[in-house]
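Listed below are the structures to be examined.
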Structure 1
Amino acid sequence: MNIKFKKLNKTIVNCKKCPRLTNFIKKISIEKRKQNIDEKYWGKPVTGFGDLSAKLMIIGLAPAAHGGTRTGRAFTGDKSGDVLFKSLHSANISNQNFSKNMNDGLKLKSSYITNILKCVPPGDKPMKSELLSCSNYFEKELDYLKNLKVIVALGKVAFDNCLKIYKKRFNVSKKITFKHNKKYLLPDKNSNEFTNTFRSQNFGSLLYDISFPMKKEGNNYDSFLSGKASFMYSPNKNKNIKNLDRKINIKNVFSQNRLGLSDSVEGGQSLTLGGEYKITDKKNNSILTAGLASVLRDKRDEKLPINSTLNNKSSDLIGSLNFTPNKNLNIDYSFSLDNDFSSTNYNLIKTNLTINKFVTTFEFLQEDDEVGSENYYSNEMAFMFNESNSLKYRTRRNKKTDLTEYYNLIYEYKNDCLTAAIQYNKDYYSDKDLKPNEEIFFSISIVPFSSINSPSKRK
């Protein structure tokens with residue numbers, strides 16, 4: 001085996017960049033699963049394996065909690081791995097139709113198997129920072145596979161994160177989205193469609209806004225209807241767009257710096273079209289506000305963030321609705337509709353209800369077309385005994401898995417000098433064989449000097 005490749009694998013195995021993941025795989029290895037209680041778990045990051053002259057690469061999201069994390073080999077020790085290796089053996093790619101552990105004699109022919117993330121994340125839901133930290137390892141694996149012709153991505157997260165690397169290295173001119181049984185041409189050095197680029201960037205952009213407000217007065221309420229258009233032009237390429245996951249919404253879509261900080265520039269030409277309808281009372285308090293907007297570009301720009309949808313010639317149709325009939329109730333709804341109007345990519349509903357000293361908040365989020373997408377319900381209830389004392393309860397349920405993720409119970413005391421709280425947390429894992437994590441801790445913050453926090457106590 002290549003000496004440098006051996007060093008890479010050693011670095012991966014000893015990696016502790018992500019404390020959340022390191023602690024989680026350690027916990028799994030100690031508690032174990034009932035049917036594996038007598039086994040010694042690998043309990044470390046899991047490297048890729050196979051033939052370095054491979055023409056085929058198979059990538060997944062991460063090792064399984066009691067699969068690869070137990071055996072030390074990707075896709076080994078769980079049902080998905082059983083199906084995979086039977087298929088590889090029938091295609092004459094592996095020398096046996098099973099894989100029990102990293103020392104069972106399995107060999108791959110002209111193929112390589114790995115995961116985007118080398119450690120299993122809690123609930124199989126990686127954080128974006130964890131995916132970013134691990135992407136460097138995957139990118140180095142790609143560099144060693146000089147003969148690679150085909151990549152099979154098992155799942156959207158694996159697909160999207162692999163694609164990010166190719167988009168970083170090559171000028172990808174076509175729209176590529178994850179779909180089952182979909183094939184795409186991979187970029188390589190000999191392809192005319194994909195070429196390496198040199199970028200020279202400078203500041204400078206022009207923004208021109210125009211709106212058409214109309215007002216209708218009533219006895220108790222006034223209504224406003226406003227059409228709005230915004231043309232933006234920059235002769236330069238994209239500059240300093242740091243947040244690759246930033247979404248466009250009604251609040252930022254007409255902004256000159258909708259994708260980053262004050263020094264960012266969105267290159268090219270775009271036309272933003274939208275409208276707003278608003279109802280207010282005679283004291284100018286908003287009762288109802290609704291808005292729609294979409295961005296049209298002169299051409300596709302693959303360099304713009306995928307999650308913003310500004311990389312397409314037409315962005316998602318984004319919208320929002322706020323309803324505040326009185327001071328006790330507030331409802332917020334925001335969404336994005338795919339540019340072909342076939343499906344929604346994003347739905348977020350927030351409600352806030354106040355009844356005397358009792359406050360409850362409900363939130364629903366559905367993301368369908370993004371890396372690390374989330375689907376959940378959450379609820380928070382608070383009882384304010386007085387201005388200083390409150391009791392809060394929080395919970396969240398994962399809509400995809402239909403499992404509760406956590407419960408929080410918090411008592412808090414506040415005055416002008418300090419804030420003190422005692423909190424009980426109960427966190428659940430998607431693997432039901434793992435016991436929930438329970439913590440009790442307290443904190444004191446002295447305004448404006450410092451804070452004191454107790455260490456977490458496991459029950």
Structure 2
Amino acid sequence: MTKQFVYEEVQKLEAVCRESCGFLWNHPETGGNEKESADYMRNLLKSEGFRIVNEEKLKHAFYAEYGSGSPVIAILGEYDALPGLSQKTEAEKNPVSPGGPGHGCGHNLLGSAAATAAIAVKRFLEAGGTGGTVRFYGCPEEELLSGKVKMAYYHMFDGCDAALSWHPMSANLVYDEGYLASASARFYFKGKTSHAAFAPERGRSALDAVELMNVGSNYLREHTMDFSRIHYTTDSGGFPPNIVPDKASAWYCVRAPHIADVKEILERIHKVAMGAAMMTETEVTMKVEYGCCEMFPGHSFADLAYENLKEAPGLTYTEEEIRFAKELQATLDPAVLAKDEKVLEAAGAGMQAKVSPRELWKKIPLTASSDCGDVSYMMPMCAVNTACWPVGVAPHTWQATASTGSSLGEKGALYAARVLAGIAYDLFTKPECLKKVKAEFKETSDGSYEPMYEE
């Protein structure tokens with residue numbers, strides 16, 4: 001049974017994939033609230049003969065399993081949306097629901113393509129192609145960078161030999177390594193209220209402490225390693241300006257090339273917070289929310305994924321689709337568009353249909369974060385991107401939401417399903433492929449992973 005079998009099965013599932021993409025896009029749910037999305041995916045896979053295994057302590061997390069014995073190949077799926085990114089499939093900003101959530105990162109495509117690939121692989125195993133087990137992982141809260149970290153904490157990934165991941169993007173390429181490690185922490189300041197005019201000397205402003213902390217943290221940026229990121233938001237509790245506020249908080253997110261770097265920067269920020277508390281005679285408490293790892297390098301797995309990216313039937317677009325893509329591009333900063341077109345060698349193309357060169361990932365590093373990084377620390381994992389929105393469009397934008405609800409996104413998802421199914425086919429039918437990626441992982445990993453999460 002050749003690889004063409006799984007390609008044909010994916011093609012037979014085109015209507016299923018499109019329907020899934022559309023359902024999730026039309027029912028966007030933010031991290032921690034993915035009830036309809038998770039239930040939809042559970043029901044889809046159950047109807048295809050998968051056994052559903054839920055995690056009771058993480059209600060929107062599950063895996064769907066088919067087969068028996070080794071190897072156990074995981075295909076990672078996500079389905080959470082982003083707040084405030086509701087958008088119609090139009091080339092001008094026009095939300096479906098003003099202020100509502102939307103799939104500006106394309107997780108409606110991500111989960112649907114992963115499920116489609118898993119079903120195609122299941123049918124291959126069912127037809128007697130080979131022995132082994134395929135698992136689709138329903139992963140909530142990726143946008144919170146916490147879902148897979150919690151799933152790892154609850155041992156949901158135990159028993160897997162390798163994991164396949166993908167993400168919508170503006171290009172078709174594979175990453176050997178990427179994603180920044182990340183962690184989040186909240187700083188709660190406690191002061192003393194007073195009348196801001198009658199007796200300001202009696203008050204101790206928690207808000208002053210937050211502001212001083214932010215100033216100090218901004219000075220800290222100069223003294224952290226390359227590619228580190230420090231983001232924050234603040235909350236003063238809604239006090240009117242004539243009251244010295246006794247409560248205020250800051251929520252910090254730190255990113256860096258390695259999780260050890262993240263922890264170090266967080267500790268330095270904690271010292272800044274304590275200094276701000278000392279200056280204002282307030283108290284501060286730090287609470288670390290969670291953290292996720294960077295993506296562990298896997299060159300041989302990336303090589304295998306890249307070969308499948310080239311081998312799988314690729315992308316073609318209609319004139320109408322290209323016109324829509326260019327209309328979206330017209331809403332972008334021309335300088336940003338020109339830069340991306342140059343890097344991708346796609347000037348005037350609208351959509352990137354071709355497969356990018358193998359080493360292109362080095363020119364467009366992943367400076368965002370993903371909880372997929374934690375999976376890559378537990379087992380070999382590959383990271384594939386396919387074009388789901390126009391060149392120049394970035395994730396977490398209304399333009400991306402418009403694309404992920406259109407045929408542009410659906411085509412990218414179906415292509416991703418073919419690629420993932422092809423990779424899984426190689427791992428099941430060519431023991432040397434799995435042996436090679438596992439050997440590299442064993443050689444380079446020290447096995448020290450611990451999820452940065454506590455109940």
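A compact table of results
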read-out: FRET efficiency 1/(1 + (r/R0)^6) of positions 155 and 283 (r between Cβ atoms, R0 = 41 Å, to 0.05) - highest-scoring structure of 1, 2; value: 2
read-out: Given -13000 for helix-only ellipticity at 222 nm (-39500 (n - 2.57) for each DSSP H run of 4 or more, over all residues; to 500), calculated: source structure among 1, 2; value: 2
read-out: Ranking 1, 2 by relative contact order in percent (Cα under 8 Å, 6 or more apart), the structure that comes out highest; value: 2
read-out: Structures 1, 2, by distance in nm of label points 7 Å out along Cα→Cβ at positions 99 and 403: label with the highest value; value: 2
read-out: Comparison of 1, 2 by FRET efficiency 1/(1 + (r/R0)^6) of positions 123 and 179 (r between Cβ atoms, R0 = 25 Å, to 0.05) - largest value held by; value: 1
read-out: At a computed 1.0 (distance in nm of label points 7 Å out along Cα→Cβ at positions 43 and 115), which of 1, 2; value: 2
read-out: Computed 0.35 for FRET efficiency 1/(1 + (r/R0)^6) of positions 291 and 443 (r between Cβ atoms, R0 = 35 Å, to 0.05) - originating structure among 1, 2; value: 1
read-out: Which entry (1, 2) yields the derived value 41, 25, 21 for semi-axes √(5λ) of the Cα gyration tensor in Å; value: 2
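Only the coordinates and a few stated rules stand behind these numbers; no lab work does. The shown structure was predicted, so the numbers you read here are calculated from the model rather than taken from an experiment. Cβ atoms are built from the backbone, for glycine too; each structure is taken alone.
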